[in-house]
Structure I
Amino acid sequence: MQKITLEVEGMRCGMCETHVNDVVRRVEGVKKVNSSHMKGRTEVIAEDGTDVTAIREAIASQGYGVGEVTSVPYEKHGLFSRKK
């Protein structure tokens, strides 16, 4: 799994966040997405090998600008996760 963070320009309200989240969820391999218009950022949890370009294009197709994109390995941490 990987955590992809995209800087998104043009989100002004909660409805903008919803539009971005909806189109990103449709990209193959995306498991979870969370956008913040206050931070100007969208965070995506996706399977390894998910096409980051497809995510960028999905956001851009809604009229938002996409700036810097970072990707780091993601490991789920939760109540029942095993410690290594």
Structure II
Amino acid sequence: MTKTRLIWDFDGTLYDTYPQIAAALAAAVRDLGFQADEKEAYALVKVTVYHAALTYSARFGLSVEALLAAFRRRHEVQRDFPPMPGF
């Protein structure tokens, strides 16, 4: 029997979520009392959100878990994700 596995890549492939993810991450950093530039956040999340969280956590002495929790709170309320061109 052959198993079929599907990989679903929503962010950055089907929908352009990077601007909202970067904004949510920068807002989460601000929520924790520090400043983050959205352009830098955008570049960092293009690697991965976890990479961005590690970068900011190390820079500001934050807990990665606390930053990711703050990010999730900000990101979960976002609903407007435009499709990538061509979709």
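Any read-out appearing in this document is the output of simple, stated calculations on the displayed coordinates, not a laboratory observation. Computed from a predicted model, the values in this text were never measured in an experiment.
General remarks:
- Identity of the structure behind 101 (criterion: volume of the Cα convex hull per residue in Å³, calculated), options I, II: I
- Highest-scoring entry among I, II, by relative contact order in percent (Cα under 8 Å, 6 or more apart), is I.
- Look at mean projected area of the Cα convex hull in nm², for residues 20-67 alone for each of I, II: the largest one is in I.
- For -17000 (helix-only ellipticity at 222 nm (-39500 (n - 2.57) for each DSSP H run of 4 or more, over all residues; to 500), calculated) the corresponding structure among I, II: II
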